[in-house]
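Multiple structures are listed underneath, in structure tokens.
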Structure I
């Protein structure tokens, strides 16, 4: 392992994003912050750095424990970072609220299709 890894590669290897290009786009758009500041996709991340990542559905705040440039299993990916207690509490709170009320438009990305529109109308929203 090297001393530092590009942040987009790390986020992909740690399974925050499905593809590396999605990770690169998220960093470029400012949905990923490193040590509280915006960064570029090629910026090097080191052990001990704190980052926040928002993939559109979930937001995490975590500390880097190990580095990897290759995508491994879920167990290996989870060993790369440690989520903060505040982040865990926020995600659990959001999950609890979604359990009782699920926004119908959350599952729809972009403009609804004809089928999506029918389902929305059928559900009464």
Structure II
């Protein structure tokens, strides 16, 4: 909701700023909250989704439409590695979309979420990508 709502994005970023040191704004990569948070000088972590399809504009493909969920753990792992190493993902139409992959979301309610998490963790380890809290 805040990703496309400027007053809400501004309120979220200001709330994080008001909380002071040590608080990080986790925001959908390249969204309004992310850009506003950066302008306010607060720590911001860009969130990306390994198991979701993306549109050309960098938004998530609508749930319920074909391609909305990535259903293959190997594909999700490859996408996650690409987002971290290259700073972009490939949209459903094949277009490269830049992302800030500081934090990675994986939907725990999807079938096989544990398999996806293990595949991503293995792919990261093979590439020397470390996973750590900020």
Structure III
């Protein structure tokens, strides 16, 4: 399993790639392996402000559905069109490329100080070890 150094992580297995006051959010390699083959991703919160730790969507695998939790408070400004059923409809990108092509949402961070509460690579790796 890989956990890139340039990302931050949550205990709920989301990753965050911070770019100024915006960030990309997805689920970790560990999470996608635990879930298995993903068949559907639902995010109906685009355009909304969602607080840290609130549910922003769900991922559905062959054997289960799992909620997605917001790692940082902010406005959801984009849902990855490649995952969106009405556009690309390719949720398996999360399985094949969880940290790159398989990002789920892009957010505008509203509380930058919350970044300090996220885990670094070493802390996350210890959590799932």
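Coordinate-derived values only; no laboratory data. Bear in mind the structure is a predicted one, so any value in this text is a computation, not a measurement.
Can you spot which of I, II, III the value 16, 15, 11 was calculated from, given it is semi-axes √(5λ) of the Cα gyration tensor in Å, for residues 40-79 alone?
Working: I: 16, 15, 11; II: 24, 14, 7; III: 20, 11, 6.
Here the read-out was taken from I.
Out of I, II, III, which structure matches 15.5 when Kirkwood radius over Cα pairs in Å is calculated? The read-out was computed on structure II.
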